[in-house]
Structure 1
Amino acid sequence: MKPMARTLAAALALFAVNAYALTDSGLAALVDQRLAGDRTGACMAVAVIEQDAVARAFRCADPKDASRIDVNTAFEIGSVSKTMTAVLLADLIGQGKASLDEPLSDYLPEGAAVPEFEGQPILLRHVVTHTSGLPALPSRLGATDMNDPYANLTEAALLASLGDVTLSAAPGSAFEYSNFASMVLSLAVARRAGSDLETLLKQRLFAPLGMDSAYITNPPDGVRAATGHTPNTKPTPAWTFATDLAGVGGVRATLDDMVRYVQGNLGFIESSISPALELAQQQVGEQPPMAMNWMLAQVGNRRVHTHEGGTGGFSAFVSVDRGLRRGVVILSDTAWHSIGSLGSLGLHLVDAAFPLGKPRKLAQPPQELLEALAGDYQLQGAMKMTLRQRDGSLFAQAAGQPEIALAFDDAGDFFPLELDALLTPQKKANGEYGFTWTQMGAVLPATRINEKDESTSAPALSDEQLIAYAGDYPLMPGFVLTVRTRDGKLHAQATGQGEFPLDARAADTFEAAAFGIEIVFKRDADGKVVSLDLHQGGQVLSGVRN
């Protein structure tokens, strides 16, 4: 359940202004352009909602798999569930039973050890904007099978995990996407409402909107649960959650359920939950811009509410464009978050000026790339890994494990056929290659071991030296990279994005390795920093310092 994955380059597309008026056949043709022949083998249920018209498409990468999904198929929607938890919270606020400015601890059992920072508590406002300071996952997750990571997490273990946390900064001061915090909110909302979460969702949200097939653990008659798949086409088990924690990502729904949800958010369905739907859409966070568990994307002069979701075998994308009174739903029976998520298709359906993208297809890797990648690496916080090339292919071997063959696709990524992982090559400013390894939701930068001495001797910079880089660097009109100093490091933040730290790697060179970003600052004849080049994904964006 990852946040919507947007690289800086993708964010530049947020200046679009065009939109589609689609028929079923027109939507199917668009989905096919992105999906047909894709090496993931995914199937998707897609809808575009415009005023009183709805275009729907059920498409698969391979037409022979068409029977996998239909109108009665329920998909795991992952973190899109968080927007529904926010609606339940907004409903409580409307009833006078809750407030965003109340401490989270007030909603939990007495004695729950909710951390504070120098007397500053975590408020509900911080939870719905992912600024609580709680880490991504609870310390007592208890996972014994990462194919179903939340299956063993109980309410008691979740609350006990709060006592293991020491906040490093004031709540509200920094964005850090947290499934941990969202599970605590799910429990808090259920407790304050005096109902289990599934009953609460059915009574307060699903029934008023006519989402008759949506559920957490108890599917209605006639609903068929889809089988999830990893992006290497392998079936994978469904995820399970304790009911009152499932607001983090445990809702399952059909395409028409989600169409009704979007129609409700657009105001096309008037019901008892309408005030809460509207309240949950009001902006409550600034960096990045957020409503209550909704991401706010700037598209031309409009703010579009978006959220993506992902579980072990599913991906989802939902958008609500109040300006154009238009919405998009994509439900996939295959997990796409390790390969760039559904944003390519989803954002294109939001606005036609976003690039649609194309299917990932198997390809032959260039020999020079194979040779450049071969070597020994250390994965950040994990094991060592050796890459070897022979017979036109790349092979990976983690320390103490068998060697595995890696296939290659025309998007430029390597991937194993027997497990869900991704190796993404990254070309540095000096022409050398490294990579990131993505697995189980973690993105691990790899450091070449024979370069380790160089990396550990990266320059130690004083606060005065770091301040010399601080400033605003416009990369495009309306899109600025702001560089600032904090806690002895540089941090960067692009317009509408969260802040990320930069690590010094060499003179005037900094890196955010997990994002594949390298920034090289340029100086004038007097030695003053005047511009930067941002390297990411083989592209370079340049900005002159304001």
Structure 2
Amino acid sequence: MAESYVIGVDFGSDSVRALVVNTETGENIGQGVAYYSRWKAGLYQHPELSIFRQHPLDYLESLEACIKKALTDITEKQKNHIIGIGVDTTGSTPVPVDKDGTPLALLDEFSENENAMFFLWKDHAAAAEADEINRLFRNNSENDYTKYQGDYSAEWYWAKILYAVRNDASVREAAYTWEEHCDWITGVLCGETRPDKIYHSACAAGHKALWHSEWDGLPAASVLEKLDPYLVLVRERYGKAPQPSTEKVGTLSKEWAEKLGLKESIVISGSSFDAHAGAVGAGIAEKTFVCTMGTSCVDMFVEKAENLKGKNIQSYCGQAENSILPGYVGVETGQAAFGDIFAWFKRLLEWPLNQLSQIGESDISEELYIKVKDQILLMLQEEAERLPDEPFPVALDWFNGRRYPNTDDAQKSAIVGLSLGMDAPYLYRSLVFGAVCGLYRLIEGFEKQQINIEKIIAVGGISKKSPYVMQMLSDLSNREICILDSDQTCAQGAAMYAAVAAGIYENLETAAGHMAAKCIKTYKPNSEKKEWYRKHYQEYLNLAEAVNTLNVFE
């Protein structure tokens, strides 16, 4: 195989990262990161209203900057052997566009209108619209459009569009239609963003816009019209049917070739969402459960469509055709809070230190202050491992609502079994156990439907930083857990899309043998711990049922 390289681009919530990857070995030979300048300055975000918008210029400027930075790490010869670019983004992150596919915020009259910008994935302003969509999509006379995704979320495509056009007449009038970030940025790179011509990601279309072969595409016009006639226009103007991430969308446009100093012959592949690209970069395959452990936890596996027929997993996940791996149904599940839980507890314990520091009353040196803050979670972990088996307080992981099973954004956490004899390590253990139980509950839900999960692959910061969390998950799930050598599996997966689209590999499974991240550590279940954890897991389930049934937080 001739020497060749591809670029994987990963758009996150705060920044965008580019990797230059060797197609034969998977080695990263160049890397660049660029932060969104407007976002970093705090613009267009109102957490108190659950509003988070991003300006398209942040994406365009950062895309150029990160790729140029990555290219400075490589030789001119290597640069001349770049054959493809693949992209992943957050999602659902849609934007209103004109007939040319230009985001309205790039037009002078809309440049500071937040409703004309990208609605970031975590924007929850459309909660009321999501509730309305759920009622209609379940109870219309044609299909249950929640059948494959479960409860429709305020984070998703139709809810955000409905919210925007109801609340901003100028955007309603000017927006010809709406495009997902992953589709639009792919179109930008190959110079084709027109709504009737643009590529649509199977991942975005299936998981967020509810495209499915069972109802021949998007939800029916007759149903969307009951929400708002404008949504019918969006449906009519959707354009091409969605395609997998390995599709060759086009080649690098003259404009972007000149900006980046690259050849116009470079192939632009299809795209997907970040976590899905991360699963590809992690080497996902059948019977493998990939956990992306960050502030939240996104979990994925793939299955043949025929093996899912008759299986009732609606409340546990979302399913989309050709998502994650082409030819499979991509299944996504997860928890709304994971690492965020531990970060919250750390902030709680830091509060006195922060207060003393602010009022200048502390005798603690700055060096010691910083050391204590940096070491809190490590100290808690070490002490939690030395605790006696009992007592064992149990916590729910619903600190940011419940994503799965049975999505409920309004749910709250609870901790039971506390006494005055317990100090911080007991609470920390309960929080870790609650997070691990929430993850295992999802695996157990699939097991009960005879879906075989043999292997767990963990990626993300927690997988490398917390042996305590990973060993507990291995013990409770009774499965080996593989930790990977890469912190950039999303960009790695996007690079693999490009390698397949450029014809280097026939499919992602073959590409994975060369380019996917490698396992560097394996956690094996401790049989002595398994039954003890299973006993307390039942207590977790009992607590979840009690909180859910009593609606104590409504």
Structure 3
Amino acid sequence: MSSIPASTPTRSAGRQIARAAGTVMAAFVLTQLLGLARTILVYRAFGTSADLDSFNAANRVTEMLFNLMASGALGSAFIPTFTGLLAREQRQTAWKLASAVANLLLIVLTLIAALVFLFAPQVVRQGLFILAPELSIGQEQTTIILLRWLLPTVILFGLSGLVMGILNAHQKFWLPAIAPAMYSLGQIGGVLLLPGDWGIYRLAVGALIGSALHLGVQIPQLFRLNAQYTPTLGIRMAEVREVARLMGPRVLGVAVVQINFIVNTIIGLSLPEGSVSSLTLAFTLMLMPQAAIAQSVAIAAMPTFSAQAALGKLAELRTSLAASLRGVLLLAVPAAVGLIAVRIPLIRWLYEGGEFSSRSTEMVGWALLWYALGLVFHSLLEIIVRAFYALHDTRTPVSVTAGAMTLNILFSLTFPSLFARLGWMPHGGLALANSLATFLECSLLLFLLRRRLGGLQGNHLLQGIRYAIAGALVMTGTIILWQQFTPSMGSGFVVLTTVLLGAAVYAAMLWIQRVPELHILWQSFIQRARHVLGSRLG
């Protein structure tokens, strides 16, 4: 009898996560479509050129600054603390905490951006181009100018990320999830509407506009929550000190991750022209299914995980976590297989034209092959890391991430030369380094989380893995057989038919194996359809 009360809130939490994940996933699909349109326009306009290499390198620096100074605090420190206050009905304290964090972010990010603006030449010459001193002074100067133009995005994204966390804590997911689409719209407008003779600089202006839209689209929802702003830094607040305590280890972990990205950019700039842009596009393409699958579930689950942890309901947390991991596995495995299968026709169909040549397709496809091998582990990490954060444990994931990213740097320094000796394009070694390090990080964190929670419904997860692998094997065989009959077909036809056929075969395999998640989804669809038909007929 005692199990009945516990199971009811657990099922309720699972349904809450599923509903929120559906909302976020729908928004992410829209976001990814706009992101896809953005990359198509950008790469057709600039190809895998030195100018786009410069933009991607400058953008990498601004992303590093935001992630180092703001993202770690928002994801691992602020959101769990803020959500815990809401769960305990301490709303006034929660809003005071949000105000203090906003004020501190604004001050710190503005100072950092100003310093980097002043020392931009040194950042570029003694940083990004340290392994490629033979490159033209013109490319260095272009990178310096682009870096300075992009620095305000650090401040805008910092504040936008805070607003996103506040809205998610209130179970408001739609506007935060479509905010990245606004960033893509800004860049699309920059490429299409600004004068062509501005060259790569029109992309930087578009990025500035897009970052402002990223913040602006969320502000109306914040006002509807009756947000209470307080002009304070909250230095004496225990909650601010808690955020700082949680943030400390996380900053170290983020620093290692961002150093890894910077090292990859530096190495990429020393490889043949177009390597940085090829890696950037390939990583973006890998992140599209990862965002739709894993980030949607992780964003939806984080408030629930945090509330369950704050209230000491670890049994419910274990159940919610296991269900989230299994759902991600069932979607990420076929996504990785499909991405590998259609990568070349996909890139050729979407990007070839203008400045994007067949050589560009070959370079991007080669990097995407090695990145896609890590898609499942990138997806699982989104869930696993948030579970640690919900438990107010930033030290463990940070320590593991630091070790994994150190290995990633070592792999990145050695794999390109190994690839070159094998006669392979060397930039693929950087992608393989990322996938291998992510696999090691995911495996260790999953092991530690299982110990921390006293179990993780291992049999349930292993059964999900068996379902996914069986379905993926049949799907792979079907795709290989199908592609034998389509070598002369257009790239678009090959991509669409392969994706549809692969998805149908995989879904059929899940149905044959009687996977509960698929049956629940089908029943939910039937019930909703009946409700809609009933309301119309009535």
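Quick note: the coordinates plus some simple rules give every number you see, no bench work behind them. Bear in mind the structure is a predicted one, so any value in this text is a computation, not a measurement.
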Exercise for the section: Give the label, chosen from 1, 2, 3, of the structure having the highest value of percent of Cα pairs over 20 Å apart, for residues 192-375 alone. Expected result: 3
Problem - Identity of the structure behind -12500 (criterion: helix-only ellipticity at 222 nm (-39500 (n - 2.57) for each DSSP H run of 4 or more, over all residues; to 500), calculated), options 1, 2, 3 - result: 2
Problem - Highest-scoring label, criterion being mean projected area of the Cα convex hull in nm², for residues 88-343 alone, among 1, 2, 3 - result: 3
Exercise for the section: Compute volume of the Cα convex hull per residue in Å³ for each of 1, 2, 3 and report the one that scores greatest. Expected result: 3
